[in-house]
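Take a look at the structures listed below.
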Structure I
Amino acid sequence: MKTSDFDYVLPEELIAQHPMEPRDHSRLMVLGPDGPVEHRHFYDVTEYLNPGDALVLNETRVIPARLIGVKEDTGVPVEVLLLRRENATDWEALVRPGRRLKPGAMCSFGDGLLRCEVLDNVAETGGRRVRFHYEGVFEELLDRLGEMPLPPYIHEKLEDRERYQTVYARVEGSAAAPTAGLHFTPELLEKIRQKGITVVPVLLHVGLGTFRPVKAEDVEDHKMHSEWYQVTPEAADTLNRIRASGGRLICIGTTSVRTIETVADREGVIHAGSGDTAIFIRPGVRIKAVDGLITNFHLPQSTLLMLVSTFLGRQRALEAYRLAVQERYRFFSFGDAMMIQGRRAPYDTTETEHP
């Protein structure tokens, strides 16, 4: 299977530059592996959720992970984008300009309120491991000096930081938002609960590896960047009880899917746990526990489009994307959404297991 098999043509004007107001007034495409396609608004999503279902959300919160400063010995402007925290002082990060920020380089932010030492290279991401030097509370300094790490295809400045957070974001640690969740409002979530759907939180801190382009010609050769996840015993017990009673597991976003499929066994039983996952869900990988997915429209040739194709089939997914272009849906992080109503997992036990 080639990476080019997941390409499609997207007019640039369909890349959303601003979030929808109100959040739940974005458009919603509803479809399954076969059958008709429906065009609705996101606030209609309750019509496609059944009493007894579970709605699984990722309660990670985006940190202001982009730091703009200078290289101390030359004054050259630098940018450090935090990806993953290793301990109290050390982070994995992307840096610019990379050729000037070699191990040993020192950077300064906020006139020295926060200083950063480049330790070594990280081959997996092409980034650096960095160590911060500061007085006080790091999180307070980051909130004061950092900027929201909006994707590069969003060119407009975001006036309100909270519009790049879900309304249920709780645990800080992501370098990017789980954007399918941006469509939900507190009122819509309450309406969903009142219908008898259980809202179950899990956690996956989103790194940029999820969104980085697939450079390998063959899909199988692509290596995912690992991200930290957590599924509590309470969440696992709730999801297993719902599955056992015939309810569906509908995930908000690809990060929730990857979290659940990381901890599900061959029979679809979900186990509590935490750690790093580099799970890569693409056609040929068997979905073991997740029954449906609410997601945005993703970049061509991306691992996210490959995950969507696992639920719909590649041809069906590409047909849906071509239809979305034709119908002028808004794409990517601030764009519109689709709801994929899959078959009851597992779909096909003859397909290969994921790692």
Structure II
Amino acid sequence: MRRLKAPLGPVVLDPAGSALTEDDRKRLLHPAAGGVILFAHNYQSPEQLLALTGEIAALRQPALPICVDHEGGRVQRFSLGFTAIPPMRRLGVLWDRDPESARRAARAVGTVISAELGAHGVDFSFTPVLDLDYGASAVIGQRAFHYDPNAVGALAAQLIAGLAGGGMAAVGKHFPGHGYAAADSHLAVPTDPRLLKDIFRKDLLPYQAAIEAGLAAVMPAHVIYPQADAEPAGYSKYWLQEVLRAKLGFAGLIFSDDLSMEGASTAGGIVERAQAALQAGCDQVLLCQNPQEQEVLLESLASTPLAYPQRVERMRRNGGRNFRKSVAYREALDVLAAIP
């Protein structure tokens, strides 16, 4: 099959299984397709993953960037043949005893993620989680480094540096913060009623640190902050343009969270959800594990080009195929093994 030469579009979607079907190829070759996200249902073994990513990369030019949620703990899609990454909470616990050891551990996490994903043709992971642990959100929970924004910012900056050492970009989530809202945005529409001054004073601090450390992309939360906007952050020009772009000076890529989540339902159907996200300031939208809706969404955005394709280009793995053979990777494995 001849490689399609066409600009990338705004939709990030997942294949149906561990190898591409003809329907997968049709969707990935659609002009609105702009990236691929992989899940556990796309993984069987390191060899199978390498074959899958190779086939995806060969479909079109420029190639579709390939990503995955590979944070550690309970959010790690690839297990067999990959190092088990600890939940970020363990780094926060270590921080309370020995901040320098926690920093080394956070950098080691980034190093191992970038080495192992990069060796298998994956461009980036949706990490780090920058939410604060207020003890309210079960869906965040152990995924958060700490409740202290300074600790979260410091550890996230080190993880970003570890990723960058292996040529991998970082994605901070869930802006401006999902840690205070108790409801799970996969299943409900969470609300965070706090005053804006409290969100700015605490939840935005890790984003400032991460942006200074080279954060390449941000994913907003499907959470409503009624003191600022009646819409979830991912549909809010206030949060994405006034705060993230203008106040924090972020110039990278903005991904929507998965539009199939219940937290995204406030905008209507899938087409309306995508339009709301793009109009608010998202560059790309995710729609996962729903092939029929993916086809509807792709058709609705067939003539919607990326406004800033350079932001997507920054997400591509920069080398890193052989980083797993490096001394830095071996040392990082030793650091991870020593985390209490």
Comparing I, II on FRET efficiency 1/(1 + (r/R0)^6) of positions 213 and 293 (r between Cβ atoms, R0 = 30 Å, to 0.05), the highest sits with I
Suppose you compute helix-only ellipticity at 222 nm (-39500 (n - 2.57) for each DSSP H run of 4 or more, over all residues; to 500) for every structure in I, II: which one lands on -5000? I
Going by mean projected area of the Cα convex hull in nm², for residues 117-252 alone, which of structures I, II comes out largest? I
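When mean count of other Cβ atoms within 10 Å over residues 5-12 is computed for each of I, II, which one produces 19.0? Before the final figure, lay out the partial values.
Values: I: 13.9; II: 19.0.
Only one of I, II returns 19.0 for mean count of other Cβ atoms within 10 Å over residues 5-12, namely II.
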Parent structure of the calculated result 1.00, given that Cα Rg over 2.2 N^0.38 Å, for residues 69-188 alone is the read-out and I, II the choices: II
Can you spot which of I, II the value 20.4, 64 was calculated from, given it is Rg and Dmax of the Cα atoms in Å? I
When relative contact order in percent (Cα under 8 Å, 6 or more apart) is computed for each of I, II, the largest belongs to: I
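Given a value of 16.4 for mean count of other Cβ atoms within 10 Å over residues 197-204, calculated from one of I, II, which structure does it belong to?
This figure was derived from II.
Read-outs throughout are calculated quantities, based only on the coordinates presented, and are distinct from any laboratory measurement. Source: prediction; values computed, not measured. Cβ atoms are built from the backbone, for glycine too; each structure is taken alone.
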